[in-house]
1. Taking relative contact order in percent (Cα under 8 Å, 6 or more apart) as the criterion, which structure among 1, 2 has the greatest value?
2. One of 1, 2 was used to compute distance in nm of label points 7 Å out along Cα→Cβ at positions 7 and 47, and the result was 1.9. Which label is that?
3. Output the label of whichever structure in 1, 2 has the greatest value of Rg/Rh (Cα atoms, Kirkwood Rh), for residues 63-102 alone.
4. Given a value of 3.5 for distance in nm of label points 7 Å out along Cα→Cβ at positions 55 and 71, calculated from one of 1, 2, which structure does it belong to?
5. To which of 1, 2 does the computed value -0.62, -0.82 (log10 I(q)/I(0) by the Debye sum over Cα atoms at q = 0.15, 0.17 Å⁻¹) belong?
6. Who wins on mean count of other Cβ atoms within 10 Å over residues 95-102 among 1, 2, i.e. which is largest?
Structure 1
């Protein structure tokens, strides 16, 4: 597995960022409205600060891969480290153990989500696939 580093990564509205099967070290990840970040194979995202998903944004492994193939670690120890806006979709294992998560209304969240506290807003669908630890 290779390793890539980046400062702030911003995915523009409607754009798709396809990551390879690597470890990706990113200071801050912003996925704007309708944008998508997908991994082509098993990948790990190590985020130093925040992850923010705009409305209808996606963060997931490729559709043919299981949710367990994307692991996101967020090191930030402030108020909210991982925030997904309304109708966003996240598949994977997301760890923000020093902070909080906010999962937006009418969103779809599949996998393991670990934080000090997790706010799941009304209408959000959350599921943990069989065999996925968390």
Structure 2
């Protein structure tokens, strides 16, 4: 017996490509005070606050995770809204974050990049807020 199909079968699939880079950790100490950091729900934006006295220095530490199955090359830049605070991002151009792994099939582990940005507050700094922006781009 032969059965003929008269209806064509098909499927449509929509794949949403997600951003593979996320901020796993943002922390730091400037002078004697620690930064307080809060992440948004996407993991791609972190807001930190802290305070320092004129002449103090410290570091902002970012831990960036790569959930892609390939390594990614990134650039870390940092800017300050005032010459009262200078920033120095990692000096290596083209930093590479390793690919994510799934050891033993127990779950995805991101490749990790630790980035340290140094901050120096001028001894003659005027009291008031200074915005430091750190960007990780690929």
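Coordinate-derived values only; no laboratory data. Everything quoted here is computed from the prediction, not taken from an experiment. Cβ atoms are built from the backbone, for glycine too; each structure is taken alone.
1. Comparing 1, 2 by relative contact order in percent (Cα under 8 Å, 6 or more apart), the maximum is at 2.
2. Derived from 1, not from the others.
3. Result for Rg/Rh (Cα atoms, Kirkwood Rh), for residues 63-102 alone over 1, 2: largest is 2.
4. It must be structure 1, since only it matches.
5. 1
6. Going through 1, 2 one by one, mean count of other Cβ atoms within 10 Å over residues 95-102 peaks for structure 1.
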